[in-house]
Structure 1
Amino acid sequence: MLPAVTATRYVTPLREGGSLPGLMEADDLGTYVVKWRAAGQGVKVLVAEVVCAELARALGLPVPALVTVDVAAELAVGEPDHEVQELLQRSAGRNLGLDYLPGALDFEAGADGVDPELAGRVLWFDALIGNVDRSWRNPNMLFWHGRLQLIDHGAALTFHHHWPGAEAAVTRPYDASAHALVECAPDVPAADAALAGRVTRPLLESVLDQVPDEWLADDERPVHAVRARYAGQLLARLAARDAWLPGLVSAAAAGGAGRRRARVGANRPGWLGPPPPEGMSQR
């Protein structure tokens, strides 16, 4: 299971997208970006966050630490925004926290520092999980202490929002034309050779074991069967690489011709605040 902490102070809402994550302090003295169980599409987004981030970590890709955050409804009392206060109250219980990265830089500020090997691995990983939210418009990547960090995977694993259509997702091509790393000369064949053999059923089972049972509750299946369903879907996607890998290789070879690079800072998540002054080191 993920480490568990208890929220001690609600700092501020982070008005990113429609989910309104919140910045919270916890009893381990850490500060976390908390994603709510009652927001948006509910706990399925939290499941995707855990499965994708922990699979990425197991494959050696850099992601912030995750914890579960127990939030008491009483912490919402001091929030003046009625919408946010209601969201906190409805989310009382176990939520998901991502380690807050103070001083992190937005992706565009360091995009030229991503080497082809890492770019290829991230691109391959995103194709495997069906991540539709790593475009140049919304990279969901940061640089922290000079190292790339992958964040916000809630939009991946789209098949779990409609399991009857999950089979079609197994062979679905991945559109990498607008991927934020496509013009970093990603070495996709090397990534496939390095990572494909590491994605095994035991690895996926260990990743899925970190998802709290209550987030996987299903009226039709016991929790262990739901976990097996996720593992089976990802293994089927892996086995069907002949259907999506050639297109990925072609997109990587074509690069990002015609992509409009965003102004530095334009893609910076609001919860990081303003970027550090030019020349100031990250702490």
Structure 2
Amino acid sequence: MEQQYHEEAELTRMIAACLPADAKDAKLHVFDTVTSTNDLLRDAAEQSAPEFTVYAARQQTAGKGRQGRQFYSPPQSGLYLSMLLRPQISAGDVLALTPMAAVAAAEAVEQCSGQRVQIKWVNDLLLHEKKICGILAEAKFSADSVPEYVIVGIGINLTEPAGGFPKELQEIAGAVFPQDAGSAETFAESAAALTAALLRQYRNLPQKGYLSGYRERLCVLGRPITVNENGIERQATALAVDDDLRLLVRYSDGSEQWRSTGEIRIRLR
């Protein structure tokens, strides 16, 4: 236990040393293993933790994905980071924090790896056509629908886990770095880059500064996709995305629809 404490303290020091001056507002808490960084940070938020509190871990035993799914979070190969925000925005504007986080995560990966990242609507990050990152934003609202706080959770596959990805993920999951790059230095540099990028994008949220970066990386426009809604799949083509990041799709019967939520899958021609 004492050794783990010293390792976590050293990781915290390494991340803090990598943070640029404009990201020193972050309050870092680094762990080797947690149940879920989002869950632990929610508990801290309820105890009045300050804005920009950051929980980062190298493993989650109960990682959370969208729609109640489990988020695969193996040890020593990923970065699992959550940031607490207390934005003065409307309930509707909270939705913008997810694509904002996608752009921040893309910027961090590109900075650390030198590789160009793509975004698959709404918020999946792809590298070489494989998913490397998942994002889950969770908010608490007051009785009059004002957000009290938002927790933005991001999981990045830094390297493949020992033994590779599970069979059900092998065709869709990828990693940023080769397997021999899974060091504490890689974790610390990536955590610092992600923390700084989140803060930078958040400060530009009122100006929707994330929009240009999102559109530049969006990889679905003009491509055939499969839209999944309530278990029903329909073939479509992605046509456009508006400033609210709604996706315009044209179905095979010629009808068109603006979609603000849902899941899509890119189809190979």
Structure 3
Amino acid sequence: MKSNKRFLLFITIIAVCMLTLGSFAYAKPPVLRMATTTSTDNTGLLDYMAPILLKDTGIEIQWVSVGTGKALEYGRNGDVDVVLTHDPAAEDKFMADGAGVNRRKVMYNDFVLIGPANDPAGIKGKPITQAIATIAAKGQPLVSRADKSGTHSAELRLLKEAGVKDFDKATWYVQTGQGMLNTINIADERKGYALADRGTFIKYDANLKGKPGLVIVVEGDKQLLNMYSVMAVNPIKHPHAKYDLALKYIDWITSSKVQKDIANFKLEGKQLFFPNAEIRAGH
């Protein structure tokens, strides 16, 4: 009788242990919400990094890819836990307003001016501001994202430096209100020019599969540097934000190991992003 009781107790303990282990085995990983730019999504970088993050930290990441202006708005509203963007001036204001904390540089690439292979404006190889001014003077289509993204902000800065005025009312200035890849495709259809981040252009070029399309006409100008930074949403303003996960993510993406992973991400054999997390953003 006692042996039967012991056996039943043993079976009960085993069952409880199995249930406990099962609950651990099927426990869902913590979820980090991120707002980021279309370029990190369109290029495939986020899909490449997500399983690495889960393996390294046990964190599952969910993201929305929009223009930098919208991404920072999501951060201001506390709709996400962390933001990854590429508009230094807008990020400066985001930090100064206390919307973000622990800003770190992550990586960079550059912008390129793309256009038809026959280059109707005759700007190939010229300085970027001269090229922009020439496009405007000749009335050639300049296709803009017009979405308050980091790319749009860079374009507006270049138009100002080129001395181009009232462009938003001009027929040659085509405003799409769409992301980078769609804007490039529209520029292709319109036989126009566009400012694009190099990574998304490489993705577009790969999609052509040898068919004719837009080409790079201006590159390498120091004004075309495109810097990406990561920031946690301020937990004082938004206590519900998962600040602990955001900090883990920031430490992870700026670690030497993951910086190498970013450098190793390539498309058609071309490196799309260049890590620089050893340089702090100054905030």
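All of the numbers you see were taken from the coordinates with simple rules; none came from a lab. What you see is a predicted model, and the numbers here were worked out from it, not measured in a lab. Cβ atoms are built from the backbone, for glycine too; each structure is taken alone.
Just a few scattered comments:
- Taking relative contact order in percent (Cα under 8 Å, 6 or more apart) as the criterion, the top structure among 1, 2, 3 is 3, with the largest value.
- Per mean count of other Cβ atoms within 10 Å over residues 80-87, the highest-valued of structures 1, 2, 3: 3
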